[in-house]
Every structure is written in C-alpha cells, then in structure tokens.
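Below, each structure is written out as structure tokens.
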Structure 1
Amino acid sequence: MKKTITAYFVFIILMSSCAQDSKKDFVVTIKTSHGDMVAILYDETPKHKANFIKLAKEHFYDSLIFHRVMQGFMIQGGDPESKKAVAGQNLGQGGPGYTVDAEIIPTFIHEKGALAAARTPDNVNPTKASSGSQFYVVQGTVLSPAEIENLGFNQMQLMTGLRKMFEDPANKPLLDSLNQLYYSGDMPAYQKRLFELAPRVERATGLPIINTVSDQKTKAYTSVGGAPHLDGEYTVFGKVIKGLDVIDKIAAVPTGPANRPMEDIRMKVTVEEVSRKKIAKDYGYVFPEKKN
C-alpha cells in the first residue's frame, strides 16, 4: 500500500511539473525600423492585458507612430490619429473610444523596459483610468545612491502636495519653473527638482512624504534605471524582455514640437501564444510562481 501511495504522489508531482512546462502565455512583439522589442504582459493586470492583446490581434496598432519621445524618460505611441497624421500635427488625444480601469500594482515599477498605459491628468481623471490604446515604454535613467535616498519620498503624496500648493497663486512661479523643466525634456533635472522640493511640500501641506525604499526599487533603479516619479500614478502592465537597446535608439532620435520625432517611427504589434518554458529558454524571462 505504501508503494502505491508513493507512486501516486510521484505521479502527481510529474503531472504538476508537466502542466507548468506546458502553460502558455502571450509574447508581444513591437516591430519598428530601429529594431524589435519583445514584451510579456502581467496576469495581475488582467484588464490591460486582455485589452492590449485584443487590439494587437485586430491590427489596431499597425502603422501607428511613436508620437512622443523623450530621451532619458520614455517613448509613447498608440494614438490611432497618428496613422495618417501630417507633419507637425498635434497628437496624443486619440483612442479607441473607451478607457481601462486603473490596475496599479505597487511591485510593478517604472524600471527601464516597463510597458505602461498613458492616461489623462488627475484633474479630469481622478481614478487614474488608462487610455484605451496609448502606451509608453520606459527608458529612464540610472540613479545614484544619493538619488535612491530621494526615493524615500512618497511620490504620490508629493504630487498631491504640489497640486495643493499650486492652488495658491503665490506659487505660480514654482509651477512655471517645473513646467519649463518638464517640457524641456530634461527629465533627470525635473526629477531632481521634485525631490528637492519634497521637504518644502511636506512643511507646507502637512502630508507625510517620507517613505521606505524597497530593495526591489533600489536594485532596479541603480542598475537598469527607470522613471520612479511615475510609480503609483500609472498602470504598468508588462515588461520588455528583449530589445532594451531599441528603446535607446528610438529615444535618441531628433524631435520637434511636443517631442514628436522629426521622422515618423511606425510600429507593428503582434502577439503570439507560446509556452512559458519556451519564453524562459528564448528570452531568459522566468514567470514568478504564484503563491497559493
């Protein structure tokens, strides 16, 4: 009887292992003239994952351009109006006619390669709902140990405090200076200035801004880099697992007004369902095991 039970449990273990090996997931490929980016999508953001797969299968993204590119920050696309846009046309307002509920997961941070959903500002979008189609891929910058200390500030509280301060007309010069830095495209300088303002914001508003920096953030932002000031504000729903150099190439192209590349960079997005075992073998990405 003991042998039978032992054999049974061995059988169960083998079956479980086989099931894990055969489990499939989707691989996203974003093809561009500068090379291909390959990404996976997170199960923990099911609405965004399902929506992105649906649009890709419908060829929604094919021939759209990366209409907003900021070196040291991110590359953004997915506006359907960009497909036939003329030179100089203002872009970034288009979509499929719906939004996607926010799925902001604290452990999905804006490290380099993060695939995230664009959205409208909080003043018209307090729930942080995502654009139905526009997305961005983070390039960001690598942070120094001193800059990591600045991440000890609660980014969400910091932005909330700044918005409160800007309700006072006396703080308009501060708002203007921040906007000037942001639209200059110098994101490292913009982030540095935000961190410098944190103590002032805390004193003025009484909001608790000091926070603890996780080991995950420290490791990511001091190695591959990223855009930590976006954490907690936008839904990160995937990650580029091959083609990080393509992000750098696109981010480096010359841009004109509204950070639109001088020459259109078009995309073609495809999705393929393959086994997670093959994803690990081909791209070196291992899906984390879910805890029961």
Structure 2
Amino acid sequence: MTTIGFIGLGHMGFPMVKNLLKNNYVVKVYDLNTAAISSLIAVGATAATSPAEIANNADVVLTMLQTGDQVKQSCLGEQGIFAQLKKTALYIDCSSIDIQSSRELHAAAKANHIAMCDAPVSGGVIAAQNATLTFMVGGDENNFTRAQPILNAMGKKIIYAGLAGNGVAAKICNNMILGISMIAVSEAFVLADKLGLAPEKLFEISSNASGQCWSLTNYCPWPNILPNVPSSHGYQPGFSAKMMLKDLRLSQEAATTAQAETPLGKRAMQIYDQFIDNYPGEIDFSGIIQMLAHCKMGKIE
C-alpha cells in the first residue's frame, strides 16, 4: 500500500488529506498546528514530528505551504525531505509559490535523483473538500504520470502544463485572471445597485450573457445569491484576500522577470493591498466588494 507524507494542513491541505484517507492511502502528516494533526489522527492519519520523519519510508511526499521559503526549508538541508527520501519516491509540491523557487527545487530534486512535480491547485476550500480540485502540473511527463493516481484522489481535473515550474506559472496566470475578474464583477454589482437594478437580476442576466465568468457564476460576491459561497456567510474564507494579494504579487514579480506588461494585474494587486490595509483580519477575497461599495473617486469614504 502506498505511504504518503503530507506537510501543510491549512484550509486546503486538511481536506486534501481527508480525501487521500478516503481513498485508502496510508498518510503521515506534519504541521505546526497540533489541533489539525489531532483531527486527522482521529480519521486514520499518523503524525510525524518533522519533515525528515515525514520523508522516512514514504513513497510519495506532498507539501501544501504558503511560500517558496517555507517549501525550501522543508525540502533542503540535512534534515530536509530531499536528504531523507528514498530514491524511488515521488515529491509533489502543491503550494502556490514563485517560479524561481519552484525551479530551484526541481534542480535540487534532480541533483538528489528525486522525481518531482509542481502541482498547485485551483478551486478553493469547497473543491478541496469535495475532491474536485484542478491540478496544474509541471515537471517531467513520466513524473506527471506517476503523480496522476495520487492527484485523482483529491481532484477532478489533472492537467499537464509542461516542464519544471510550468504548473506554478499556470497558477500565477490563472489567479491574476481571478483577481482581476472578481474586481470587475464586484464593480458591476455596486454600479447596478446604485442604478436601481436588483442584484438578482444582474446575476440572472450576466450569467447568461457575455459577462459570464467563474467569479460571477461560481463565487458571486453579492450576498445571498449563491448559497454556498463566502459572500453568503459573512465573507469567511474560502480563499482569503491575503492569499489573493500574495498570488497577485507573484504575478507581478513574474511579469517583471519576464518583461511582460500586465497593467490590470498590477492595478488589481494595488486594490487588494488597499483592501487588506482597511479590512484587517481574515476575510475572503470576494469581500473586495465591500470596499468598492464605499469608495468615492478611488478613495475609501
């Protein structure tokens, strides 16, 4: 039976581990959050005390962390994953990190004769819970083939994006689209409200017209139009505004490196930066509509 080590039990990692357990994998888990570990032990996982212990005797190791530095700290060094993994094992990084860090990790994995894929996800917490995530996977195609059965236990669409770091590149580009489109949808609802058009009617019309997009039809920011989205539950994340800002910053770092012009991506980053400054605490990224509803000539009232 395949033994999987999993590091990172946050909003996404926790339900991903649950789905691996449902598919009868043996799963060892590690996180600084002991409560998350205890909850997963109760449903069949076993606990490890370090990344090194996670890697010992694992057939596959997955990381689901927030930054490139966190992933590198887990993987590199004498007590890192790469120093402990057996040479037949597979390493999959599902974190959304910068391209440079991802490609550095691929190079280090290759130097250690370790098969690696970068496989960030899209779909948010609900998709993680329902095992309907989309995985965008970079790395050698043979490694992608090896990773598919594991990823199928947690996702609905597993898409090969190309060589090392291309999964991360796809995630950065995708979330730049998402951040921009959520602002556009939110602005449209704010404008419709001020024009006297009922938000329910805007939703009905635009979801069947050229304004249709995922931010509207699957994650509507106006409250009480869709039942199972953060806007209908006080904007509890979901996908937090802080994480959206992180991904938009990654997009602009990548754009600078690649010498690509992304003016809407840059402006979306600035707007989310302003949102977080004025709405502290954990709030879903769709909560940007709250700030836009109280803006006047680009400034918060």
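Just so it is clear, none of the values below were taken in a lab; they were calculated from the coordinates. All values reported here derive from a predicted model rather than from experimental measurement. Cβ atoms are built from the backbone, for glycine too; each structure is taken alone.
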*Computing Rg/Rh (Cα atoms, Kirkwood Rh) gives 1.00 for which of 1, 2?*
2
*A value of 2.3 was derived for distance in nm of label points 7 Å out along Cα→Cβ at positions 126 and 174; which structure in 1, 2 was it taken from?*
1
*Which of 1, 2 leads on mean count of other Cβ atoms within 10 Å over residues 142-149, largest value*: 2
*Suppose you compute helix-only ellipticity at 222 nm (-39500 (n - 2.57) for each DSSP H run of 4 or more, over all residues; to 500) for every structure in 1, 2: which one lands on -11500?*
1
_As an exercise: relative contact order in percent (Cα under 8 Å, 6 or more apart), calculated from one structure in 1, 2, equals 34. Which structure is it?_
1
_By the measure FRET efficiency 1/(1 + (r/R0)^6) of positions 150 and 214 (r between Cβ atoms, R0 = 25 Å, to 0.05), tell me the structure among 1, 2 with the highest figure._
1
_Origin of the derived value 3.3 (distance in nm of label points 7 Å out along Cα→Cβ at positions 254 and 270; candidates 1, 2)_ = 1
